[in-house]
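So, here come the structures, one by one.
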Structure I
Amino acid sequence: LVFQTDDANETARRFDQIGVGHSGVNRVQQPHQRVPMGVIEIDRENVPEGRLAVAERPVWETTEAASAPQHPNGAEDLVESMLCVPDAQIEAYVQRYQHYVGHEARKDGLAQVVDLKQSCVRLIPASKLGDFLPGETAPALPAFVAYAVAVRHPSQTRRWLEDNGFPVKAEASGGIFVPSKAALGAAIIFRQVHSSRKEFARNFDYEG
């Protein structure tokens, strides 16, 4: 999971102040990027859920390079990562992620949600995973068990998925998802959005 920051140096300074272990700022540059971007690995931390990092938004040479290719399933944006944790440890995980992003989580039913500028991390207790994604079980704990993408036309997305042999189920929040077994990893959730990508980004107040 990679968080986004406007200034990697400032994020590194904040991590130093609150005691989050990190690699320091490394500068990397991919093809068609105008300038190198800062990347910070979160390390020396107890992060059994997997690799965590923070990266600056890339500055592309052209608007064409910045444009994401259109996926045939209709996905436009990553809007959520779902982290499943042992019930007894969820508060510890919430506190750790609050440290990373610099603001408090909010409660949303059975989940705790850490809002980011264009997406969120949803932390859920393992015993309630089936309430969010019927039929799903975590292969290990903790685990990123699902991620959600925004689509404009769920019915078209569903038809494309089924035409290509993927099973599709309904999720509790009204979206649809491809189960983790069929997706060969994390479950993939598809949720409808009505605004443009730029307008959708404005709905979130924070950037991790």
Structure II
Amino acid sequence: MPVTHATQVRADVERNRAAIITGAIGLLGSAPNASMQQIAQASGVNRATLYRHFTNRDQLLSALHAQALDDSAAIARRLPADGPVLPALRTFLDDAITIGERYRFILMYHRTDPALFDVEARATAPVIKAIRRGQHGGEIDRRLDPVFAAGQITMLVIGVVGLVERGAMTLDHARRQAQIGFGNTISARAETVPVEAIRP
């Protein structure tokens, strides 16, 4: 089938957008305050092409945030539908830290775009489902709201990225601490304290 001009144009547009996303991730990871001109250079496109795709820096950062959520959703979808839950969630946490480190400029410097809340919820849904399954099987503390528990995993990732960013810990040490915190936070224990007693 012959390639039409319109098809070629669409392919060029998609290729340029992908190049900008890849270039921006690589540059902002080491230089979070890089200018749009520097991002264009790192992406191998000219400034005009960059602005045709993203009219300002906030729009670009929102697109990068969406890409980070897509990457997170991809690892969440790998959570198994059966078998032990805690080991699978530990692997998910470690993979999520890798993604968080890659996109640390989003976690550290960019406010959440409300338009991405639904995307974020869809990315988190498999994690919440796995937590519910772990609670049903007795692996995870049943007193925890699964949505809250999933949020705790997210906060562990943000905590690791922040500590590494400030130079307070190495990435490997922070990863290990996150795994300890994960186990102490959501794993099932003997419920000797009534739920009512721990509520304010």
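Any read-out appearing in this document is the output of simple, stated calculations on the displayed coordinates, not a laboratory observation. Predicted model, so just to flag it, every value in this text is computed and none were measured. Cβ atoms are built from the backbone, for glycine too; each structure is taken alone.
Quick check for you: by mean count of other Cβ atoms within 10 Å over residues 74-81, which of I, II is greatest?
Working: I: 18.1; II: 13.9.
Largest calculated value belongs to I.
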- [ ] Using mean count of other Cβ atoms within 10 Å over residues 18-25 as the calculated read-out, with 14.6 as its value, let me know the right label among I, II.
- [x] I
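Taking distance in nm of label points 7 Å out along Cα→Cβ at positions 106 and 162 as the quantity of interest, name the structure among I, II where it is greatest.
Working: I: 3.4; II: 1.8.
Answer by largest value of distance in nm of label points 7 Å out along Cα→Cβ at positions 106 and 162: I.
Given a computed value of 27 for percent of Cα pairs over 33 Å apart, which structure among I, II does it belong to? Let's see the in-between values first.
Details: I: 17; II: 27.
Label of the originating structure: II.
Of structures I, II, which gives 1.5 when distance in nm of label points 7 Å out along Cα→Cβ at positions 42 and 138 is computed from the coordinates?
On the way: I: 1.5; II: 5.1.
Of the options listed, only I reproduces it.
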Open item on the list: As an exercise: helix-only ellipticity at 222 nm (-39500 (n - 2.57) for each DSSP H run of 4 or more, over all residues; to 500), calculated from one structure in I, II, equals -6000. Which structure is it?
Closed with: I
